[in-house]
Structure 1
Amino acid sequence: MYQAKIYVDFDSAGALYNATRTFDTPLDVLEEEVHDNGTISFIIDVGENRETFLNRIRDEPNVSGIERLDNGRLLIRKEARGATVAIRRNHGKLRGIDKVWGTKRIFEVVLLRHDDLRSMVAELREISIVRVESIVKLTGPAPVLSDRQHETLETAIEMGYFEWPRRADIETVADTLGVTHSTALEHLRKAQQKLLTRALQTATTRTTKQDRQFLLDSNN
């Protein structure tokens, strides 16, 4: 399992571009969650500039909801596009606090396999300039998977379910195991959740001088 810090400079402006580019410091994005209906929700910390930020982003066409929270934070729901789709499609999990300013983002992502990272970066390069700043192999006690979760995950890996493009879909994995599609998917999701949750608990996040330099240099 791996944690990667990824610098991304998008080719086009997204919903956060106009709302962040005039601030003199990067903003923190946290508690991101990609939903099955194609939207993403996240909290952004804008401090005393909350109302200014809200007015800038409220009319963005792909923003579907905004809620004021305490301590200068906003809960935003918007269409999941670009990076978040590529991360999810390659079995990645956003973790910790991401940074955003203008067209630039810093993502910290936990992935099951190095091949997932390679595929994710290839997709991101279709819409942005990408640099993988660091890759860390996560170690520590393995979470306890049930026998069925372990069997399903092992079978899926062996059959190429996690490869890109996939060599086997979930229906094929389920047929091999002799279970229904929904059962195989449930075992696989629970196994991934346990592994990724363990990785998130052992990973650490900090903002470096290089992070700030990347975000703030030449971002018009």
Structure 2
Amino acid sequence: MMAQENEQIAVVDLGDCIDCFACVRVCPTGIDIRNGTQLECVNCTACMDACDAIMDSIGKPRGLIRLASENSIRDGKKLVMTRRIKVYTLLLLLLIGFLGFLLASRSDVDARLMRTAGMTYNSLPDGRISNLYNLKLINKSRKDIPVDVRVEESNAELQMISLNKTIKKEDHTTLQFFIILNRNQVKSWKTEIELGLYQNGEKFKTLTAKFIGPEVYE
């Protein structure tokens, strides 16, 4: 009888998990995070939110499922900002700043000008020379953008083939047109000319085209 009274009862701490399987139900990959980190985990943290909601309902502290190192779990040590972490944080901030600069400074319209493949130049009856070009325009904004194409060279003529000059939002279009120069303006086999893209009368992009003409012999 005395031996039974002096017998100590061993108490095993099984933790706060109540086997509600909420973390398993919300997992998009169907894994059981209670078995530890697994290859299928996508770090969506849905299991953390589900577990915290259950812990709140039963009056237990949050953080049963959390991102923590082995030392913090075993020894209760908090995260220390080491020099390596500071360097990685600085590099990450620089990359985010560079990405933000690229997004803020990009133009709403991307343009690619090319001469029509398989064609050289055409000699017109009046002695002038023409080249056929394709201009691919991509609208990166969420509004329709009207575009007007102009040749910056003096005494040069642009004859538009495509009638639609408006780029729909988040869409692309291709414009075809002839550029016509006087023969005395063609100084070599390849002559550089400048084209301007205008929106509501204001130029927002300058393009350079190669104009093909007959070889000039002096």
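Quick notes on this one:
- Winner on distance in nm of label points 7 Å out along Cα→Cβ at positions 72 and 136 once structures 1, 2 are ranked, highest first: 2
- Structures 1, 2 were shown, and relative contact order in percent (Cα under 8 Å, 6 or more apart) at 27 was computed from 1.
- Read-out helix-only ellipticity at 222 nm (-39500 (n - 2.57) for each DSSP H run of 4 or more, over all residues; to 500), computed value -7000, structure in 1, 2: 2
- Which entry (1, 2) yields the derived value 10.5 for mean count of other Cβ atoms within 10 Å over residues 64-71: 1
- Sorting 1, 2 by distance in nm of label points 7 Å out along Cα→Cβ at positions 32 and 104 from high to low puts 2 first, with the largest value.
- When volume of the Cα convex hull per residue in Å³ is calculated for each of the structures 1, 2, the largest result comes from 2.
No value in this document is a laboratory result; all are computed from the given coordinates. Owing to the predicted nature of the structure, the values given are computational and were not obtained by experimental measurement. Cβ atoms are built from the backbone, for glycine too; each structure is taken alone.
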